[in-house]
Structure 1
Amino acid sequence: NLAEAHRLAADEGRSLHTSNGDAFSHEVKQQVVDLLRARGAQLDLVVYSLASPVRQDPDSETTWRSVLKPIGEAYTGKSIDLRRGQVVDAHIDPADADEIASTVRVMGGEDWRLWIKALRDGGVLAEGARTVAFSYIGPEVSHAIYRHGTIGRAKEDLEASAAGLRAELSAGGGGAWVSINKAVVTQASAAIPGVPLYMSMLFDVMKAEGTHEGPIEQIARLYRDHLAPGVAPSTDEEGRIRLDDLEMRDEVQSEVSRRWAEVTTESLDDLTDFAGYQRYFEQLFGFSVDGIDYDAPTEIHRTLA
């Protein structure tokens, strides 16, 4: 995908540069600073979107590992076996204190703050620059495993970091926000118990009412309605941009909750768009795309242009 993006950018006369390495490290941050300096460029928008199971402390040999676990008590709830297409029960034991702290170090806002500091100190962050990080809250049925779990604790740290960065950048006319996005199919979200089942219902409901958005559509809305030049983002009382506004409408969540209570393996096709979810997941890897001849020869080893 990245190799093709580089090819398309070159064909259209656009600049696209990639630094391939450990984004948590000081070295990669310096590579990016040096790259921008060499081109006389400054950034007016920085998007921090990094999901990882592991982070090594850039100043020591300490390695932190993130976990997806509830806090306080075990989680038991509906989920879906993606391979067999069956509704099953998932059970996950609660995290201990070290697992919670490590998850915050990996998935919280500390590295976001370090990136902005490196860019500012390197003189490649433009006056009035904005920065945004992505997050998710989701429905009540996923709160125990997500928003109220270890990942949710990390997201709270991310939101606290946004407030601190916003205070720093606002003096120059810039700002920092966390964008609470709509549920979308990713490798990361597919691993969260219950979430693929929830999304299979959600997409069916939102498609029926004409409000469904994929990743491209919702991010286009983010830039158009909240981050365009001269546009002040609309936020909730906690300073967060809410791209999940359509997902979390009472009418949508009420219908999803009704289906959630009733769904079984036998009623899966009637109450969800699981086939659509599977298609979205396959398309992440280039499969199930209309118009593609999968029998045609192709080069499987491609380098970045």
Structure 2
Amino acid sequence: MPRKEAASWLTKIHRAALKQNYVGTLTYQRGSGMHSTRIQHYTDLFNNEYERVEALDGKQREMLRQNDVVRNLIYEVKLVVTEKQENKDSFPALLATTNGDVLDQYDMRHLPAERVAGMDCEVFQLDPKDGFRYAYRIWAEHNSGLLMRAQTMGEDGKVLEQVAFSQVEVGVPSEKQRILAALKSVAGWSQYEVVSQPTNLAEQGWAITSPIKGFQKIREVRRPLGDIAPAGKSSSGFEVQQVVFSDGLAGLSLFIEPVSEKRSRREGFISQGATHVMVRRIADFWLTVVGEVPFATIKQFGAAVDYKPVSANAASRPASAP
């Protein structure tokens, strides 16, 4: 399809997730695993967003979001974990970054219309121009553009992962007050804030660049990871440095952490659905590369990382005058 039309649809789909009022049930499938969530999303005249996502399977979990502030509620320990959302790219949002045009890396074609959850949908397929990313098939509601279903597909056309609305209402009246009331109701719970701070890995001796065209660095931070516990309780959480790359649709993260006797690690690879993970030891650090991209992409990113220790003297020495 013409590039201008393709770009217009991608923008419409992404904006619909941020600007429309909708409530529904989402079903996620990865391999033989499946789980469901209930989502409510509202906006107001000032472009504020209010979102509530409730897990319908397993342990009781809930996420409340007001603009870019996300609060995850862990009911069994009455704990609220707060963090800032860096990118609005989770379903039904689509684009992870606007730093580049995804259509440089994918060819988009229009397929015959279908119905999803009772809604008439336009269907599109994004085929990668190389073997370093997956194909995606997406279903967008005809009028609003809201993403109704998304499939991640392997080279053989096999569906690796899928997320879709099984039931949805679009254009519903706002009930943001219920979300605000839910936030107030957990004010007495234990609170934990996940703080991510910008970091500069190059100054620490790391050389981390994208070895694959189209993947751009969108974030480089120091942040806590692992299990979180209320104040006064023991936690197995630890601090890592994270670098995030994205081509606008596909993304991957590189995590760097010091070798520690408290955490047993070993080099290797694991896969689940569309997600691949590579663990590699570099000097006295563990490098973990993870993302919903082909294994070849993970391998190239992992192999491209280099580290040269920076001496304390070199780090503190002022630059010489020209």
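Bear in mind these aren't lab numbers, they're just calculated from the coordinates by the rules spelled out. Given the structure is predicted, the values throughout are model-derived calculations rather than measurements. Cβ atoms are built from the backbone, for glycine too; each structure is taken alone.
What to note about this one:
- Look at distance in nm of label points 7 Å out along Cα→Cβ at positions 175 and 207 for each of 1, 2: the largest one is in 2.
- At a computed 19.0 (mean count of other Cβ atoms within 10 Å over residues 87-94), which of 1, 2: 2
- Among 1, 2, which structure scores highest (criterion: mean count of other Cβ atoms within 10 Å over residues 103-110): 1
- Given -4000 for helix-only ellipticity at 222 nm (-39500 (n - 2.57) for each DSSP H run of 4 or more, over all residues; to 500), calculated: source structure among 1, 2: 2
- At a computed 13, 33, 31, 16, 7, 1 (P(r) over Cα pairs in 10 Å bins from 0, in percent, for residues 47-150 alone), which of 1, 2: 1
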